[in-house]
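Pasting the structures here.
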Structure I
Amino acid sequence: MDAEVAAFLQYLREEKGYSANTIAAYQTDLAQLTQFIAAEKRKGMGQSYSDLLKSYLLKLKEKRYSLATMARKIASAKSFFRFLVQSGKLAQNPAQNLPSPQVKRHSFLALTAAEYHSLLAEAKRLSTPESKRDVMMLELLYATGLRISELVSLNVGDVDLEQSCLRLSSGRQVPLEPHVRELLAHFLKKDRLELLYDEAEQAVFLNRRGRRLTRQGLWQIIKNYAAKIGLEAKVTPRALRHSFAKRKLQGGIDLSQLQQLLGHAYISSTKVYKESLSRQEG
């Protein structure tokens, strides 16, 4: 089935416009599926695809994957076999009725605009090099929806001011709004240098020793600001990312566009935000 998988991935890339991240995730899941099917066929059991998929589901359960991971792998299988039907390789989709585990959906904590500006104002109270760095980090997280790990991994070379975007190591490009681009340009030219001791250091965000700020360090910084304004319970490591997604959805963005901005491998991960927002507004 390698040729069929290759055709499917090409379809996702060229017809659907999926990101490299998303295609890589499908490729990993489908490699596991096709290897399982090949191994079962070598046993000479003569099973139909429907029976093979049921056996595959049992195998996933045996491996004790999380419900979310199982749901994702089953979604990959369903999409792949749907493609085979659409392309005339199969008459029916054997995965159509394959049961998928129900993943419990949680409401995501997102800051209101007023809460975010209070958090930002707290960071702006001082004009130290660390405070200037913190302001830039908050602005960037709120404006782009970056994961904290992606933010601390940023290198100076990842910032393309000419094209107004960030080029992440995953291959994803994150667009920058004009005002954020200007803030980042100023930060790189002036404020970052106040913390820089070694010119060989390429990290965008530095700690007071001039080294790359860690994920734990960043989270502690945000947590401290949140505690000072009484928002410690609401500001989680993902709160600013959730706030970004919520603002975009309220602005009418298409789910597939939001998926690209957030770097989700699967649209199902993005739908969770919309479902949560619908529950909150309902």
Structure II
Amino acid sequence: MREELELNRGHWDEATRLHTRGNIYGLEDFRAGHCRLHRVEVEEVGDVRGKRLLHLQCHFGLDTLSWARRGAQVTGVDFSALAVETARRVARETGLERESEFVCTNLYEVRDVLAAPGAFDVVFTSYGVLNWLPDLRPWGQIIAHYLKPGGFFYIVEAHPTARMFPLDEDMPKAGTFRPFFPYFHDPEGIRWPPGVDYADPTAQHEVGAHEWQHSLSDITGALLDAGLRLDWLHEFPFCAWNVVAGCEVVERFSGSHAYYALPSSQPQLPLMFSMRASRPA
């Protein structure tokens, strides 16, 4: 599995270089004082003032630092050294250095680097994260390890059902809008050749990627097995990116981020979910 994770690290080094060009990823908006978070997570996570928040798989930290702007003391974790270096620089540029810390490590090795068991009120992760993890059992244990008693974990992510359906670029091969990828987890995962960047369709990656599908029961099971209590699960007919073929913008937050959904004339699918799980006090 080390080979696949190293491939993905190279992919995300490259993604960081692409996403920090201009305002493709909202970097200039953030520097101008805007929040990079979407409506759902702001409403559902709630007030974070004075809380310690751990952000797993944070990329180059715009969401992490958005939580800092909302009053949290934040720690972001990512396995791309370039992403972490960029996050630290953005924190300095925007006056958020004292409110933030960024740690570079493979998620599965985070406990060797971040010695803060039971230290966080909130563990947070969002949007396009689970597909990079080959095994969710240790992921759930890591979350439980860092939560305070009474603290909670929050995730907002593409719905596993949405990941069954083709993207716009898959339609020539799929032929029609139908289930095109398996729903259930395959430990071998799927190796993808280099392709178009998800945030910038004009940019082409030179490094491929390896991804894994996880069912909704895989996700909830990993958290429950780690001793967390499921507080709630919500499903939405929209997502923070064009997650299946034929989506259109239904709610825009800035020039760089919005919610996308299938046209109202079509049957609606669950495209995104959010979940909160707590560590019993």
Structure III
Amino acid sequence: MNNQNFTKVVYPGVRVLTADTGRINRDKHYVKALLEVDITIALEKLKALRAPGKKVSFQAWFIKLLADSVAQHPPVNGIHKGRDEVLVFHSVNISTVVEKIVDGVAVPLPLALRGANTKTCLEINDEIRSAISQTVADERNLVLGKGENRFLISLALLMPQWLRLFIMRKFILDNPHRMQQMMGTVMVTSLGNVGHLSGWILPTSMHPLSVAIGSINKKPAIYEGEIQKRSILHLTVAVDHDVIDGIPAMRFMDDFVSRLEKGTGLD
């Protein structure tokens, strides 16, 4: 609706759930790390792998590497239970987002990649591509993939926020097994290649581990004793301090960054 003073934009129901995530995020005790990662070698390896039927996206490789790193550092793949317990899962389930057009508006929709640590880069790549090509008919199909629980999603959109948050906390967030199955322990978000800005994203999430892919920029850096122009990834890692202590989190980040810089898995 338009008039002389303003333009009215009507967002689809997914924006309601995005606001819910923001409210839940306020109750989390996140510790955030802003990292600069030299991914020059990885990008060169990805470029060399571009062949018909074998193209692997940066996102798919990144998620695979993240899942493998999380699996090697068990405390990171945990979900808080009760007052003094953390359940650490063997399967690494990762949620990411895929931009779709819903009711004429571009919105990010969640995609759960279950057992990402047991899949190959190509399998994860195919799963993401399938989600990108998936048709989203209406607001009831707000979770990409199999499209389950369409009725429950429709019902949730009709509830006031306080009731949705109560149900979310009571029946999902306070149940580690259900949370692991529905949304996983890890969230990956990215703005993609938008504009020419250089910087980090500070993610909003309800997951114990949240990773945000910021910009990738050419910057001068010291490599093998020389100043060279390198591809630098601005990476944000946020961990829930109620689940993960500082030292295990640092060991995980150090291992993950080392794998990113080596282009692990792309040989």
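No value in this document is a laboratory result; all are computed from the given coordinates. What you are looking at is a predicted structure, and each value in this text was computed from that prediction instead of being measured. Cβ atoms are built from the backbone, for glycine too; each structure is taken alone.
A few comments on the model shown:
- If P(r) over Cα pairs in 10 Å bins from 0, in percent, for residues 180-251 alone is computed and equals 17, 33, 38, 11, 1, the structure in I, II, III: I
- Which of I, II, III yields 6, 27, 35, 22, 8, 2, 0 [P(r) over Cα pairs in 10 Å bins from 0, in percent, calculated]: III
- Comparing distance in nm of label points 7 Å out along Cα→Cβ at positions 76 and 244 across structures I, II, III, the highest figure is found for II.
- Mean count of other Cβ atoms within 10 Å over residues 60-67 - structure with the largest value, from I, II, III: II
- Test item: helix-only ellipticity at 222 nm (-39500 (n - 2.57) for each DSSP H run of 4 or more, over all residues; to 500) calculated as -10000, pick one of I, II, III: III
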